[in-house]
Structure 1
Amino acid sequence: MPANESNHTLFALGRGREAESLGEFSGYLNPSDLVRMPVGRRLLSATATTEVRERFAQFALAWDVAGWDTFTPPRRGILVPNSTPHLAEWTPYEHRKNIYAFDDGHWFAWIATDHPQWHKLILGRDGTVIERPVARTYGPEYTRTQGLDLPQLAAWITAEATTRLGHLDLTFSARVQPGSSSGDPVIDLTVHTGHEVDGEAVTAELEAIAHAHNWSNPCDPEDRRFTFSVPLFDNVSEAVPGQIDVIDADPYEG
């Protein structure tokens with residue numbers, strides 16, 4: 001994407017070839033920057049094109065006059081990625097651009113990172129903004145995986161591990177943090193064994209099994225369905241082999 005090196009944040013109506021520029025700013029404006037002021041939160045709460053035009057004009061004036069960033073009026077020939085997820089190529093820092101696009105009644109942000117992609121922006125009740133990558137292939141908002149929860153995944157992983165590592169006479173239990181409190185889904189496995197085993201080999205096998213069940217974001221290889229930590233080896237554990245515990249609190253607290 002050709003870039004104007006003096007402007008690093010673009011606001012637009014729509015995405016793709018039909019996108020219309022609303023204007024640009026010289027620096028990088030992240031979603032957390034926008035919602036720190038009422039005028040920014042008001043802009044991101046707009047739900048119609050007429051509202052967006054009116055509120056963006058107010059936002060741009062306030063942001064420029066306050067001295068936070070220099071506003072550049074709309075220009076022709078802007079390039080805005082379309083809505084199709086794709087593997088992104090690395091872009092030099094000086095050519096990167098954050099893009100905010102109001103499309104189909106929602107705000108989306110294309111954040112200039114090593115793995116740029118579209119994020120749907122959702123305003124939280126506490127005044128914060130949630131960034132939800134649209135390229136993810138999992139979660140309750142996606143038909144493909146909406147019926148698949150972490151306890152089921154943990155059961156599949158332990159069942160497969162029991163089959164593949166059965167010759168070592170191991171049993172497994174799991175502790176699952178769905179992410180409802182922390183926002184970070186976690187699966188922790190405990191390996192129950194009454195004798196010495198090659199821990200590194202078992203861990204590598206378990207990580208390979210977990211990886212096969214852990215869908216990723218095609219635009220960001222680090223954005224996965226859940227966090228899988230190094231398994232705990234325990235000869236004597238309070239957990240019952242085969243047991244899957246679901247907890248709401250941070251599993252690493254206390």
Structure 2
Amino acid sequence: MQKVILLTVSIFLLACTDQTSTSAQTPAISQEAIFPKEFTDKDSWPYFLKHLPEKDAPILDYKGNPVSYQEKHTAIVDYDIGNKDLQQCADALMRLRAEYLFTQKRYSEIHFHFVSGQDYRFLDYCKGKRPVPNGNTVHFVYTDTVDINHHNLRRYLDIVYSYASTISLAKELNDADRFAIGTVVITPGSPGHCFIITDEATTSSGDVVYKLVEGYTPAQSIYVLRNLAEPKLGYWHRLAKGDIETASYSFHNYKLKKFE
């Protein structure tokens with residue numbers, strides 16, 4: 001059964017008195033019902049994205065300090081950041097994908113490309129394969145093997161973050177032709193930026209709106225974007241082909257991509 005969410009004007013006005021507050025609850029459009037898209041396949045990528053572990057908390061950087069710009073988010077995704085400046089925007093999306101494949105025990109599918117072009121696999125990491133910088137590329141050496149577990153997944157990902165970027169991620173993702181759960185909006189570059197759509201809903205007036213999640217630099221909590229252009233939408237965003245303005249970035253010459 002689809003969940004209908006109503007928000008009265010009085011509640012909306014109360015919420016607007018504190019623009020810096022966060023909420024992991026689903027905000028709704030003032031005086032209008034919204035109907036989130038439902039997925040019954042609990043093993044699917046869209047279902048995973050819709051049910052990310054969110055919490056009401058400030059965005060922290062990799063040093064454990066709150067970032068100065070808190071107004072851009074409504075909630076954070078409850079994954080660790082690490083203690084180095086590594087898990088930034090493209091890395092955050094790779095983290096989500098790796099966590100999904102790990103929960104599904106699809107270990108052989110956990111792999112990402114470096115900017116230099118090499119494809120680095122989690123199972124190869126567990127077999128002891130490690131990259132060593134070699135000019136503008138890397139070569140690999142072998143050391144001791146490690147177990148397949150989440151701790152070693154995080155160690156593997158920190159290596160990936162060091163050698164991957166929006167440039168490599170944009171190249172390895174599949175092309176997408178529309179906005180939907182799982183669509184990645186990405187501007188490859190140095191610097192570039194990206195976000196992923198994690199939820200989709202239809203309003204009672206027929207508008208389609210989307211929930212956006214991203215990471216940022218310096219490395220910080222993965223978070224749900226607030227719609228500052230239309231505060232009554234909470235975290236829901238209207239998206240259309242053409243320039244996209246979010247609370248953190250202006251997307252112009254971007255690409256639509258997807259993991260699957």
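Rule-based calculations on the coordinates, nothing more; no lab input. Since the structure is predicted, the reported quantities are computational estimates derived from the model, not experimental observations. Cβ atoms are built from the backbone, for glycine too; each structure is taken alone.
Which structure, out of 1, 2, was FRET efficiency 1/(1 + (r/R0)^6) of positions 35 and 131 (r between Cβ atoms, R0 = 30 Å, to 0.05) calculated from, if the result is 0.05? Matching structure: 2. The maximum of FRET efficiency 1/(1 + (r/R0)^6) of positions 171 and 219 (r between Cβ atoms, R0 = 30 Å, to 0.05) over structures 1, 2, that is, the highest value, falls on 2.
Quick one: mean count of other Cβ atoms within 10 Å over residues 75-82 came out at 18.6 when computed from one of 1, 2, so which one is it? So the calculation was done on 2.
In terms of distance in nm of label points 7 Å out along Cα→Cβ at positions 67 and 195, the structure with the greatest value among 1, 2 is 1.
Between structures 1, 2, the calculation of distance in nm of label points 7 Å out along Cα→Cβ at positions 59 and 227 yields its largest number for 1. Among candidates 1, 2, the computation of Cα extents along the principal axes in Å that gave 71, 35, 32 used structure 1. When relative contact order in percent (Cα under 8 Å, 6 or more apart) is computed for each of 1, 2, the one that comes out at 16 is 1.
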